[in-house]
Each structure stands twice: as structure tokens, then as C-alpha cells.
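See the structures that follow.
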Structure 1
Amino acid sequence: MTDENPVWHNEAARRAWEANAAHWDDYMGEAGNDFVNLLIWPRLVRLLGLQPGERVLDAACGNGLYALRLAEMGATVVGFDFSTGLIERARVRAAEYNGRITYHILDATDLMALLTLGEHSFDAAVCNMALFDMADIAPMAEGLSRLLRPGGRFIFSVMHPCFNGLHVTFQTETADDGKNMATRHFLKLSAYLTAFTSSGIALRGQPMSQPYFHRPLQELLAPFLSAGFVLDALEEAAFPPTHRPDKLTSWSGNYAEFPPVLLTRLRNTGWPEG
């Protein structure tokens, strides 16, 4: 990140997630929320194209919500996160899966630690709503290129860097259009192209704010393309106009033209740029 210290920010992120682990898990649990169930999960399933028995890496797995669902679909899942609190809760839920889910406390910014998971041993990898929590994504890009088998796919979901983040303000206005008093909803952006770090609240009521690492699309994808991945699918997920959120959030069907989530599928060619 420009003019930033990734090591310092990574430790700040870790401290925040340890502090917020219980609050986050109590909120999300296994059920998730509308972002998970309406925007991310259906598209993740389609993009992943999981085959029974495949070995899947769940990077920055949090409380294991996605790992449980992948295991139920027949995958063998290895998940990791740098939050001890989240992994402890994930392990409790995984106990009934007869060894089909394994969790590790591991930092995604530590390449050597990533490689201990087993080079060329995974058919696929996923990372959901977590890249913007990482101070440096280059180590994971390189690590995944070595952990995935040639042709293996990597699917990630993130807050859409164009439309969702601390650089975005929700706006509502009412105006006379000559016939009615019309209400319009729109977004106001204060930045985009310049990468930046800022502090925000993921969930209302969480004990500690956390650092967010905003990257425009070119910086989000560049480390993976340089590591030998090719982009072969991209989806932008928005709520339908009729949607009303299940839990308190700024996003609703009022902003149906703006996708709050971006999902991509990359494939490992096994040939990083020279």
C-alpha cells in the first residue's frame, strides 16, 4: 500500500479481529445474513462448480460459515484465519464433520506459513469478504499459485471497490418532478483510484474498529495475474429493487443499480510472470 506499513497494519487488523471475534460470530453464526445468502453464496456455488471429494482451501475462513457449507456439498475443506477466537469457534462447529474440515491459525500475509498447507494439494480455493482486511495480498497470491494444482480455481468475493466502502456515502433526496414528490437514492464517492487504509465498523456494536484496505480493481487483481492466474469470470451482485434487509444495514433494494459485492474466478496456470 502506498505510504503504508503493511506489518503494522496487519497487526492492527489482527488485534481488531481478536477483539471482535465473539461479536462477529454471534451475529453471523452458521446462518449468515443477506449478503451471504442472497449475494455471495449462490454465485460462489456457481463459480466454484464443486465436484464431490475435491479438496478446497478456505482462506481467511472466519468462523467457518462457508467451510461448513462446502463440506455439506461433499468437499474436504482446509480453512485458516489469523484470529484465534474465530478459529476456536469454527472448530467447535466442525466437530461433527468427521475430519472433513480442518482449521489452522495462520496469517495470509505470511508466504512460508501458507506453503505449510501443502503445495499443489488443493483443487480450489475460496476467500470471502476478506481481501480488504489484509494489509498485503501479494503473499497470498503467490502462495495460492503454489498451493493450487495447475488449472485449480480461486474464487473470491469482496466489497465492490467501486461502490462499497468507507469512500462511499449513501444519499437520499426528495424533489418535485412536476407530478409527484419523487424520492431518489444514490451514492456519493469521494475516492477510488488511490489505494488507502482507513478505520471502520463492520458490524454495529463491535468492540473495536478495524482497518480496511481499499484497492481499486487494477491493484486488487494485479498480484494474482502476476502470480500466474488468469481471470475467467466476474460477477457484480446487487440486491433486487424489492429487497428489504434482514438485519440493520445501509444496503437495500433502494440501491439496486449499485452492486455492493464483487466476485471473481481466477484459474492457476502454473506459469507466473517472469
Structure 2
Amino acid sequence: MTDRLTRTTWAATIAITLLAAGSALAQAPLKTAVDGTFAPHAMPKLGGGTEGFNIDLATEIAKRLKRPLDLTVTQFSGILPALQAGTLDFVAAPTTVTKERAENLLFTEGYLNTDFQFLVKKGSPKVAKLEELKGKVVTVNKGSAYDSWARGLEGQTGWVVESFGTQSDAVQAVLSGRAFANITGNTVAAWAAKQNPQLELSYLHSTGLVWASPLRKDSTAMRVEIENAIECMKLDGTMATLHEKWFGTKPAPGSAAVTVFPGTGVPGMPGYDPTPRAPACG
């Protein structure tokens, strides 16, 4: 009787311990990071802190996963290496999905379309084709998709690429006259031009690409959880509300901000899983 009671007590203790461990895991902070100079996606807030579209997006994802958010603000060039090193669970910073990146990372489905926009000083000569920028300095945020794209075209266009640790410094080089144009995302360029009357939008390069959240290759289960949260935000209008709040416009019909894509990941990219999966929204 005593042995049986001891075994029962031991089993109960193990069950309680496992339950407590599972509860602790469920409440473990969701670790992520943004570049705090990439307005209006993440930028300094008056009175301290960081605000922007991607701050709200990450906060909402964590809320739907019922986990606290541990958000780091740092330079973009260090974010993907930190993810691969295991310091982060996923990346909240807007990250362009390219074939090269998708071969090394897992991506959720896209939540925004992204084109490349040139930002120039007001009154600068109009640019109709990239070859007109021969000999001119263009700036980019170091480690971004704009960085690799611009450098890949140096031989063809004849421009000179300068990379900066922050987007703010890349734009400042244009304002100071040290560079002709800054290459960045269309939403970022539009925000900068709206906030600074000395700047204006120039050449737009349509990419057909999207921004999505990257994770490590071994994070297949977490990718499903985060993508599910993103899909539910699209379905219940939360994503459209954030789009209008930070960009001043409603998302276009058929755009990534309102479209729930089949399967998991970005269709047509490495790592995409076409297995049908219906969003589970509470």
C-alpha cells in the first residue's frame, strides 16, 4: 500500500512538474528585433521607445501567440546573423524575401508588397532609367536587400554604392549632398519624403517581392504559429487597419496585406510548403 502510494505520489509530482514546464514554455518571451531607423516601420518615439508598423505587427503576433514580446532595436546588418545564432526566434524587421535568403531561412507568407524606391533631394534631375545614374553615389542600409541589389548592378549602371549602418545615415548623405539618391523600400521612401520637404520620390523599381518574417530552418512549428497569426490579422482586418494607420492608405485589393496565400511560406520561393492549411483564428 505504501509503495503504491509512493508511486502514485511520484507520478503526480512528475505530472505537475511537466505541466509547470509546459506553462513556463508557453509564457517564454518571443524574441525578435527591428531596425529602429526604418520609418515608418520602426522609429524612435517621442518620450522614448520605438514605434511603427512592424512594432505593432510584432506586438500583435505575440499577443495572439499568448507570449510576452522581447524586442531588440539594433542595426539591420546584425539582425539576420543574430537569428541564425539562436539569439532571436523570428525577425520582426521588414525583410525582403529573396531566393538567396529563402535558401538559408524559413519565411512566413508575405504581409506587405515591397518595391524599391529612389529618394533624392528636391529639385534633382528626373531619372527615367538606371543608366542615367552612372558615376553618381547611391546609398543603402547595410545588409539590406537594397544593398545587395545595388551592388549587383554596379557594373551595369556605373553608379557607386555606399552602405550605412542605419537608414537615417543613408538618407542624411543625400540631404548633405554627399550622395545623389538613397535606395530603400517604397513605404519608407514615401514616409521620408512626407516628413522632410527637402526630399522627393524618384525612380521606382517594381520587384514583385514581398516582406515576410524569417525564422531559422529548424523552426517549422513556430513558422506555422506566426503565419497563422498573420493570416488571422489579414482576415479580421487588423493588417488593413495597421496599413492605414502607418501608411495613410488602405491596402490594395489582392495585395499581400489582405491576401491569405495557400500553404505555408512564400509561393515560388525555397522553403515553401504547399500542404493545404486553413487559418485557425480564435
Structure 3
Amino acid sequence: MLAGQGALESIAFDQRGRLLYTRLFKGELVRLDSPQAVPATVAVGVDSPGGIAVTGPREAYVGVGNGLTGFAPSLAKAGIVKVNLDNGHVTPHVSGLSMANGLVRAADGTFYASDDLAASLDRVLPDGTVQRTWLRQNSNGLAISKDQKTLYVNQMVPASILAVDRATGQTSVVANAPPARKWSLLDGLDIDGLGRLYVVSYWAGEVWRLDPASRQMCLLASGLSLPSAVAVGKAGGAYRASSIYVTTHSGRLHEVQGAVPPTAGTP
């Protein structure tokens, strides 16, 4: 779809069906209204952007401070900013996080922010209380189940997809990467309406689909150059609901058509 964009870190659809992505080294949040559109910068000054969490028709939250300070969670140099998608205004929301590489927000207002360099998965309560290293877990992409009970986590090394009980913090392995992909570094993660997970394998240049119920995994895309994040297409807009959209650190945005099966029975 696009090339020459610089290192792209994260991707999400807003509630109006437009594609949002971040330029890591430029500190920008960018919007693409359709696959044929010209990219439009929504916000600048988003320092070392991490994950994107869309929470309303005109707002999104973005992790900031997604850098090497993640090696030392105790430095607490990361945070979350709120971006007005209409005027690009950036407002600090919370500080004191480890990294905020991946970011997801539950329906009750709780944020989870990952650290792919150290064992620190942070939680931010709805009242703004920061619980740094809520779990001692190295992590990257994050997603929450439809029933809001489970936080899915891409563990970087060794490469595994984990399920965390949001109420207790109890963690279990949903699936391990294939043996040849054990050190492939899992990156972005998304979930579709039927609970299937879409998993980015950074060094392997692949994207997989995983059904947590059956533990079945299948390859959707390969040969990508440093893929970083994935978003499932949304119905009713300019993008295909049957596709996934993948950003890369090599500056490309890809569409993988037919990656999202329409029925619950398809693994």
C-alpha cells in the first residue's frame, strides 16, 4: 500500500474507519483515510511513540517514551498522551511507566502498557494510579478479549502468546511459537470480533493467526521486512474487514487480503 514512510511503530483503526499509524523517529501520529489517500499528519511531538488505543470517535491514546530506557523500568521515563483526532492537540495523560511499547485500554478505563526490553508489564487504573511492573513480564503487543476478562500478551523471548487473567494476574501460555521461531521476537498483536489473535513475528517477517480456543495457528503473511504491528480491518469504511494491515520498521504499510475468515469455525 505505502512505502518510504520511515520506521512505523503501531497501527489502529479509529471509530470512523480511518487508519492511524505512528512514525517512530519522527514522533508523529498519521491518518490514512483510504488505501488510495495521501497520508495526513494528525499530531506531532509524540515522543518515541508506542502503542495506540482508540477510545472514542475523536480521541486516541498513544504510548510515549518507547525507547532504550525500557531496559531500566525503574527510570519510569514513559507515559501516555491523549490525542484529539480532529485538531491534533496532544495532552499528557499519565507518566511514570516503564516503556509503553504496546498499549491497550479495557472497557473499564484500565490501561496496560508493555515493555519489550525488560520484565515490566504496567497497569494504569481508571483513576490514574500507575502500577509499574504490575507483572514481571517482558511483553510487546497487547489485546483484550471481548468479555474483558483476559489480557493477551505477546512475549518477546522466548516467543509465546500468553493469557493473563485481568482479575488475578494469573498467566498461562496460549501457544508457543514454532521451534524455528523461538527467538523471532513477537511484536504487535490484534484481536478480531470472534476472538482470534493476529500475531506479528518481527525477525521472521511473518504474521500468524491464532485461535486461543483450539490453539491452532496458521501463517498469513511472510517475507515482510521487520513487521512491527497489525490491525484487523473494520467493516463499513474504506478498508476491507477481511484484511489485516501491517506496519513495518522498514517504512512500509501492507494489506494482507483474506486474512480474516468470516466464520467462527475457521481456525
Origin of the value -11000, where helix-only ellipticity at 222 nm (-39500 (n - 2.57) for each DSSP H run of 4 or more, over all residues; to 500) was derived from one of 1, 2, 3: 2
Which entry (1, 2, 3) yields the derived value 42, 19, 18 for semi-axes √(5λ) of the Cα gyration tensor in Å: 2
Structure responsible for 23, with relative contact order in percent (Cα under 8 Å, 6 or more apart) calculated and labels 1, 2, 3 on offer: 2
With Cα Rg over 2.2 N^0.38 Å, for residues 75-202 alone derived as 1.09, matching label from 1, 2, 3: 2
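Just so you know, all these numbers are worked out from the coordinates, no wet-lab data involved. Small disclaimer: the values here were computed from a predicted structure and weren't measured.
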